[in-house]
Structure P
Amino acid sequence: MKISASFLSIKENLKGNIELLDKTNIDYLHLDIMDGEFVDNITYSIEDIKKILSNANKPKDVHLMVNNVIKYIDDFKQLNPEFITFHLEATNNPIEVINYLKELGIKIGISIKPKTPIDILLPYLSVIDLILIMSVEPGRGGQDFIMSSVDKINYLNVLREENNYNFVIEVDGGINDKTIKHCKNADIVVVGSYITNGNDYQKQINKLK
């Protein structure tokens, strides 16, 4: 299982602390990008991100919680991310977004909110690279893990095995050293405050691993 570390909960010395995070053995840096429309919170512009990640070398895992998906893809493709994930609820034309990411050579992720039925993903499972299951309501860090997310993870894992799909399963929200045990069928876990609220990032990561 890989760890994608979110820095959403870092409030002080963001650039310096991200550099510390980048020196650990995490697999990805997870970028929570919010526009204040799709969710209430607003986070970083591409200009902000380029400054604070200027010395960070880990692969980038970009999670767009935004309405104007194509615009934000155009912004964040500048980072050469491995994944860009968009919300199915944010677009009327998911195939357009999928095809655009494919043209850019960026791995395609789709996410859904906790209350969105999992079956809405079925038409896209053969053409994407990642499914992001939100185990909290998107918009802010530090929330408690929603246990019903486990059923979604397990369901997707069964579908993947039965149909030889190639997508990876990522889970985001409320992950700590206890809730990670429920995510055994996930390939990537996004972890934020459990790591970044600690004084020793690597020590917290070791507990997860």
Structure Q
Amino acid sequence: MKNYDAYIFDMDGTLWDAVDGYCEVWNATIACFGIDCPAIDRDRLFTQMGKPLDAIMEALIPGDYDREAFMARMKELEAEIVPRRGGVLYPRVRETIERLRERGAGIYLVSNCGASGLVNFFGFTGLGDVFDDSAAHGTNGLSKARNIALMVERHGLKRPVYVGDTQLDIDSAHEAGVPAVWCAYGFGQATGAEHRIDSFDQLTLV
């Protein structure tokens, strides 16, 4: 990977695990609307991680309710809960990214999270200073593949690689014409990636 000039990262399951906080957000929103459905626990949400919020909503809470109002209320609760609950960074994330930066690599973040997701991540982890740019589905409505391509186009990246933990990550990278690293320690299984890492710091070794 020393030949790559830029690393574009997924967030959830790649840089940190905030699933417990997200479960609290989902269940608090469900309670606000009185929807009769099973509680969103870690196992249920885990299978949906990496998808856009509207797709997760359809999978976990089908039925007849005001989806627009639900999404708006969930965004409000996320802004209240996630900055407090936060998540757990995987080991040696900052140290590894700083080593990549020392090599002259650009560092970027592309996620399918909601509008406040990146703000919450940067605020809780203090990692805003290590990223050169970021984009999220929740802020611009673009697919992950399009946002990866956006980073490449915006910054004139010549040899970028996308680092993610799900099949959607790998497929999105390839759709954008970018090779991929599969983080086997993350949330999903995947095939077809050019590289595999079993811990975050292996990015400097492959």
Structure R
Amino acid sequence: MFYCITGKVLHYEEGKLVVSAGGVGYELLVSNNALQRLGRLGLECTVYTVLSVTQDDVRLFGFYSKEEKNMFQKLTSVSGVGGKMALQILSAADVSTLAVAIVSGDIATISKVKGIGKKTAERIVLELREQMNDAVVASGAVSDSFAQQEQQQSGVAADAIAALVSLGISKTDAFTAVGAAMKKTDKLEQIITLALRSFDR
């Protein structure tokens, strides 16, 4: 219903941001990472949003980027992970770190988040890693030329592209961004971080 809100920051506190747009003050639930980027009074910003409507409550979640929003939606698609828990995860780890943990099967990193048990972390990795790989296959993101590069890079590039495509970045843009990042590093986390920075708006 709401894709994004563009306006000025009226108020902020831990976990919340109020943005004034069109004479209306919208209260958004946000991650610590989003608050660090957007929590400045009077800041003109665009906040990407997800409206959550349940039998007992209506909540508007806010995100500093499309990638953070996409990761939130993926997290909440996992059984047992609600909006509040997803924000906790996004507060404890930025999008690139979380994407690396998922594609590399790093359950330990996710289970360190307060309130996330090992079983939930395992479920997140199992379901989302599969989604990321499916997204790459479905999009045809891995070309013949890339397949050769993938073999040379022991799958690091493929994992990085899988993470980016799963966050809503087009296969062409992901391929280009990963290629540019790999000229600077061969570490998966750094590749994803550099690639995501190239899409910062």
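Throughout, read-outs are computed from the coordinates displayed, never taken from laboratory work. As the structure is a computational prediction, the values presented were derived from the model and not from experiment. Cβ atoms are built from the backbone, for glycine too; each structure is taken alone.
Summary table below
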| item | result |
| --- | --- |
| Highest-scoring label, criterion being percent of Cα pairs over 30 Å apart, among P, Q, R | R |
| Distance in nm of label points 7 Å out along Cα→Cβ at positions 69 and 93 - structure with the largest value, from P, Q, R | Q |
| Which of P, Q, R yields -13000 [helix-only ellipticity at 222 nm (-39500 (n - 2.57) for each DSSP H run of 4 or more, over all residues; to 500), calculated] | Q |
| Structures P, Q, R, by relative contact order in percent (Cα under 8 Å, 6 or more apart): label with the highest value | Q |
